[in-house]
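Enquirer: Below: a set of structures, written as structure tokens.
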Structure I
Amino acid sequence: MRIVLDTLGGDRPPEELIAGGVAAIQEYGIEVVFAGDGPRIERALRPHTHLKYAILHAPEEITMNEAPIEAVRRKKNSSLVQGIRAVRHGEAEAFVSPANTGAVMAAALFNLGRLPEIDRPGIGVLIPTLEGRRTLIIDAGANAECDPEHLLEFGVMGTIYMRELLGIENPRVGLLNIGEEPQKGDAQALKAFAYLQHELPNFAGNVEPNRLVEGGFDVAVTDGFTGNICIKAYEGAATVTVRYLKREIEKSFLAKLGLPFLWPSLTRLKREMSAVQYGGAPLLGVRGVVIIAHGNSNAEAIKNAIRVAKEAVEHRLVEKIERGVHQSLVHLGLVRESV
């Protein structure tokens, strides 16, 4: 299995990302294609010439502050564009990048295209819950505005993802909203609730953002604007919680005495709430495996993002989403069965 790793465009230097790629090769037994500045990649990989890897020289970088569509069209020799093209031409099975999210989506749409019957691809982000399971939030930033029909697509794709990759037989889908009652929300939310309730068999109602981490829902559908705010609020709350606990422990002599007993639990808490553990978010609905890693991903996060890509390829996720979406829409009477 060959997975392209984009080493440019993130917040961290290429060497940090390359280290994550090396760790993935060693742990998962795959081949990584490092896309970026060839000479710089070669220097970073000199201690690892015994490993199986390839270098895709594509020195142009699409930065975080560039307009995504314009940058993708203008910078044809960027690591981002060339990496996705490698997937398009069958030279790799998946693409992983911590670069500009909008640019990754634009390049994927231009070069891979959407799956049939999918109007809007969506980014799916997993967050931990108190139940010990994870909840997928989709869309987490690809589409600022969504119609109820798009939320239905997200619900179907999220259902397939959770069933195939996490083994949840009948995922419960919720609509992210300001209240649990059916009558809560603005006109768009009310319309979406009625539509999902009628068209999606595993729709379980509204879910408030503060209830997401309690569990009970496996998939939460929303527009990308709201989903992205929700994810960033969660990440901020997780960081503040860990820092607050550390500060309070440092204030108390008794807490310091108990720290050796608390430390394993605090370490698990920090790891469970960290985005590093989950690595990357799949862009669901395009013709290929595309994983978007956090812009500030370190080596461990990149390694885990590559793991997510590997699992998606092994589970034939794209094929199953294409087939599953079609079957679901046929069942709902929204499209006709293929002859």
Structure II
Amino acid sequence: MKKLMMMVVAGTALAASADVIHFASGDKLTGKMKSVAGNSIVFASDAVGELTVDASKVAKMVVDAESEILYKDDNREKTRIVYENGKYSALDNSGNPTRTIDIDSVKQINPEVEKWHGSVNIGASAMRGNTVSETASVIANVNRRWEDYRFSADGGYYFAQSGSSKDNKQKTENRAELAAQGDYFWSKKAYLYLNGKYETDHINDLAHRYRIGGGLGYQWLDGNVFESTGKWSFSQEAGVEYVKERYDNDVGGADDDNFAAFRYAHHLKWIPSFVEKNVEVFHNLEYHPDTAYWADVYTIDADAGISTTVFAGWSLLAKVEWDYNSAPAKSAKKSDIRYILALGYKW
């Protein structure tokens, strides 16, 4: 009996410490308020998992613990809050409202803690019989955002070989790339960037290509939440870069080709609000024209795809990559398209 009473008391205490949403419809949801941005409340419950709630459908939300409020002027404060009658109020130690919080001046309640994020995705296939083949791909990313700085690094390796038997297999893909970029935000949306990239593609006779450059970027959307569609991020960049490259079968005989190039890039991420699971749609594009022959000599790197969480941090990635080189090696085609399906892990 004593043990049972202790369990009841513990369960009661746990319930008392939970956050509660009272919907205008009369329904109630118990769990944890994760964050607030605009009219969207991210709420986690054991019953339904994590979901985004439209604040206009909420009659009252009681938050047990202190919340961190990040204002649009970058000031922060910690206080207990309550949402009722369409407004947020700060509470004193006794749970009484002390003042109304102007939500229009708030960037986010409980903003994400600055930490490293990343993913590793691995895809592979093999075939035996009339055709003997193997393919493998590894795609990795690491990134972090501070108040005024952002860093990201990406890498990838792609390999494929096939033949009618194990003795006559030929490599059809053998490509690697590594890139990194640092951004400095000198205003809320505008930033300066420095980046570098290394590429090698033995099938297309690219011994190596190095890029290093810098320029300006503008973050049009940065995790902005729209009630009808979801969360969006979109940025554009423009700058210049120094390029050094060499092709193995270069007829000209030069060891390395060095030139300056312009660079344009854009990056798009979208997390739909109408999909129950954590689904992210993305698209990236980089355009690199030679400053001396910009209409005739240029490269384009682009991708588009979707990733979805399967369970815990494990995810599925499906994407298409397109590489275009207007002046490739003599034996290579201008365009390469890769279709990738991989299992990954995010943190």
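Values in this text are rule-based calculations from the coordinates and carry no lab data. Predicted model only: the values in this text are computed from it and were never measured. Cβ atoms are built from the backbone, for glycine too; each structure is taken alone.
Enquirer: Could you tell me which structure in I, II was used to calculate relative contact order in percent (Cα under 8 Å, 6 or more apart) as 9? Don't skip to the answer; put the middle values down first.
Expert: Working: I: 22; II: 9.
Checking each candidate, the match is II.
Enquirer: Given a value of 14.3, 42 for Rg and Dmax of the Cα atoms in Å, for residues 88-135 alone, calculated from one of I, II, which structure does it belong to?
Expert: So the calculation was done on I.
Enquirer: Moving to a separate point now. Out of I, II, which has the highest value for distance in nm of label points 7 Å out along Cα→Cβ at positions 104 and 144? Walk me through the numbers on the way to the answer.
Expert: Working: I: 2.0; II: 3.7.
By distance in nm of label points 7 Å out along Cα→Cβ at positions 104 and 144, the leading structure of I, II is II.
Enquirer: On Rg/Rh (Cα atoms, Kirkwood Rh), which of the structures labelled I, II is highest?
Expert: Working: I: 0.99; II: 1.09.
When Rg/Rh (Cα atoms, Kirkwood Rh) is computed for each of I, II, structure II gives the biggest number.
Enquirer: Of the structures labelled I, II, one was used to calculate helix-only ellipticity at 222 nm (-39500 (n - 2.57) for each DSSP H run of 4 or more, over all residues; to 500), giving -16000. Name it. Don't skip to the end; give the middle numbers.
Expert: Values: I: -16000; II: -1500.
The read-out was computed on structure I.
Enquirer: On to the next question. Here Cα extents along the principal axes in Å, for residues 64-239 alone has been calculated and equals 79, 40, 28, so which of I, II was it run on? Show your work: numbers first, answer last.
Expert: Working: I: 50, 34, 32; II: 79, 40, 28.
So the calculation was done on II.
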